[in-house]
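Structures given as structure tokens follow.
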Structure P
Amino acid sequence: MGAWEGLMMLPSGFAVRVADRFDAALLRDVMLRCWTGTVAANSSAYRETPEDIAREFDAGGAVILLRGEEAVGAGRFHPVPGPVGDARIWVEIKRVGVLKALRKLGLGAPLVLAIETEARARGCVGVQIGVREDQPRLVTFWEALGYVLADDVQLRTVNPLTPPPLTLRKRL
């Protein structure tokens, strides 16, 4: 568990742990199980390989949501430029998801808190995210967590097959 273990209120039977490069195949599997049927098939996430994900650990990180021993959600982060004039370390949060059958149980906010806290522990001062334009309901989720819409966010990865995402930012 991370330094944030005591900060989260997860339902009984659930835990979050920091992932590493050896979890790359697990991260891909849980993301596909979370996103298939929810996120459009043209998402760049579906083209990722475990090797692609493992390489992200050179600078980024991830957390995994567990129910017992089963991965039921995850999220990743990677350094990106922050707002203009802020040279400090910021991260892009990406590939966040919880299995469809477990949504509405209050698992999303603690998962995001774990990502934010792990990023902060690594020296990051803020987080940014892109939300697919076909997923506008997610903007409300992120805003409830303190994120604000920002049109100057520079994301590390943008899918050229889709319209530009809505972007949000939060200072840690």
Structure Q
Amino acid sequence: MVVDVQEGFRSYESFAGVARGCAKLLAGARLLALPAQVSEQYPKGLGHSAPELGLEDERRIEKRVFSAARADGFDLGGREQAVVCGIETHVCVSQTVHDLLDRGLEVHVPADAVGSRHAVDYERGLERMERAGAVVTTVEAALFELLGGAEAPEFREVQRLIL
């Protein structure tokens, strides 16, 4: 789940790194044939998803609520685990993660693929999610966990994403 990596947040110092991390996760999901969703918070005001994400056929959700999990069109597709990345760590990402945890999912949050305008909000957002039961990880760790092992046919392609 990629949350709100939109043009309206481009001025954030963390934006480029977050967009890069989210793009790697999306590319990895495509390689591993895993479903992905992308939310946009009020795109009329905040703009659409950043082109750096390299969006293809990912399901897109327009929302006015903070949690993507509460938005019309959100669909878990029967999944029991989720990787959530995007902007802002302490608001939309956090509320999405908390809602997914409340639904009983195992949720992973790559610390290098989430961001906030202020460092304190980023830090407290990650801390709150981890205390609630989310697994705080990294893009590289998440991709290799999804891959499962070096014998997977997609190993080399996934490895190229993180180098």
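Just so it is clear, none of the values below were taken in a lab; they were calculated from the coordinates. Values in this document were obtained by computation on a predicted structure and should not be read as measured data. Cβ atoms are built from the backbone, for glycine too; each structure is taken alone.
Summary of values
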read-out: Distance in nm of label points 7 Å out along Cα→Cβ at positions 9 and 121 - structure with the largest value, from P, Q; value: P
read-out: Among P, Q, structure where helix-only ellipticity at 222 nm (-39500 (n - 2.57) for each DSSP H run of 4 or more, over all residues; to 500) as derived comes to -7000; value: P
read-out: If FRET efficiency 1/(1 + (r/R0)^6) of positions 41 and 65 (r between Cβ atoms, R0 = 25 Å, to 0.05) is computed and equals 0.55, the structure in P, Q; value: P
read-out: Value 3.2, calculated as distance in nm of label points 7 Å out along Cα→Cβ at positions 129 and 153, assigned to which of P, Q; value: Q
read-out: Which of P, Q leads on FRET efficiency 1/(1 + (r/R0)^6) of positions 33 and 81 (r between Cβ atoms, R0 = 35 Å, to 0.05), largest value; value: Q
read-out: Among P, Q, structure where distance in nm of label points 7 Å out along Cα→Cβ at positions 73 and 113 as derived comes to 1.1; value: P
